[in-house]
Structure I
Amino acid sequence: MYFVNNVTHEGGDIEDQPIYSPLSGDPEFQDLLEDLVADLPVRATRIHDHLAAGQLSDASDLIHQLKAAVGIYGFIPIYEAANQLDERVNNQQEGIVETAKDLIAICKRATSEAKPA
């Protein structure tokens, strides 16, 4: 799994920490970033639903789109989680649906706010 239980980060469990984009706070990208952050859990849920229905090809297409979007905006932990799911789907490994649930959870941690100094 992508998440490791009981891993801590400065200020608490890593699973509770927001995920920031390096573009946060840049007025040129703020509206786009806010739209993406709002859409990430929706995208991840669609991926999960396709996987749960056995529609691997459709899910794979959505995973690639998600990876591109989060990669452009610098959400590296989300990219890595999506990449792990992509590998599991491509190799038809066990735990695909559970990994998709992890992706939903990590997408919910994304924020368009600027990282505190």
Structure II
Amino acid sequence: MKILAAVLTFVLGAYSGIQSYRIAAAGAAQQIPQLQGDGGGGLVFALLCIVAAVVALKRPSIGVWVLACATILVGFVGLSFGDASMYWWAVAALALAVFDFVIHRILKSTRHRYGTATRKRSPTG
């Protein structure tokens, strides 16, 4: 499940990155600063999603926080530039953050239940 969440987050980051790059490139070609800013914000969001996907494989709790920051960022980009697609990216990132959090809690409770969370040391060392 952890790998599925990481792959979905990576796909979200890659797809939104490609879309944002095209928006920024069109804004630069037509000299429209609003499109340049919108595309740049989307590229930062995509970078955060890819970082969250990589980090979530080793430390899911940190991946959740990175996705939460990406959600807030893309929400502000959508508000600043009036781009409705950024709201959809925010909803997708929030859903993935909740999914990562639930997976992390399930894995943590399973490890705790079966005693694999910590290893007991013998009194002699």
Structure III
Amino acid sequence: MVALCAGCNDMPIWAGVATGGVAGIIYYGIHHLMIKMHVDDPLDAVAVHGGGGIWELIAVALFRHDGIVFNGENAMQTLKSNGIGMLAIIDWTSVLCIIMFSLLRYMGLLRVSKEVELRG
């Protein structure tokens, strides 16, 4: 769903199916990468929202009715604008998360004790 929201009103049905299929592959890859990197993400938020959201910003410029696939005049401008927006979102989120998690770590609130963690 995350990968289709931005272009759902502006894409042909086949493009929505293709976008969703690619998003599933991206999700699968990021999910397994997070496990391999030992990142605790029980909701798969990075794979779902990060991977799906970034893919949709690209897919909407490719597949919308006047997109790159259809030789749209403004499609490259849309891709450029979406790329700038994507970088802004990533930067904003990264800075705020670094600040928040650094403060929590400094205050000793970032992790529960080992005993509580093992007990569940």
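Read-outs: derived from the displayed coordinates by stated rules, not from any lab. Predicted model, so just to flag it, every value in this text is computed and none were measured.
One table, with the values for the structure above:
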{"quantity": "Parent structure of the calculated result 15, 46, 30, 9, 0, given that P(r) over Cα pairs in 10 Å bins from 0, in percent is the read-out and I, II, III the choices", "calculated": "I"}
{"quantity": "With helix-only ellipticity at 222 nm (-39500 (n - 2.57) for each DSSP H run of 4 or more, over all residues; to 500) derived as -19000, matching label from I, II, III", "calculated": "I"}
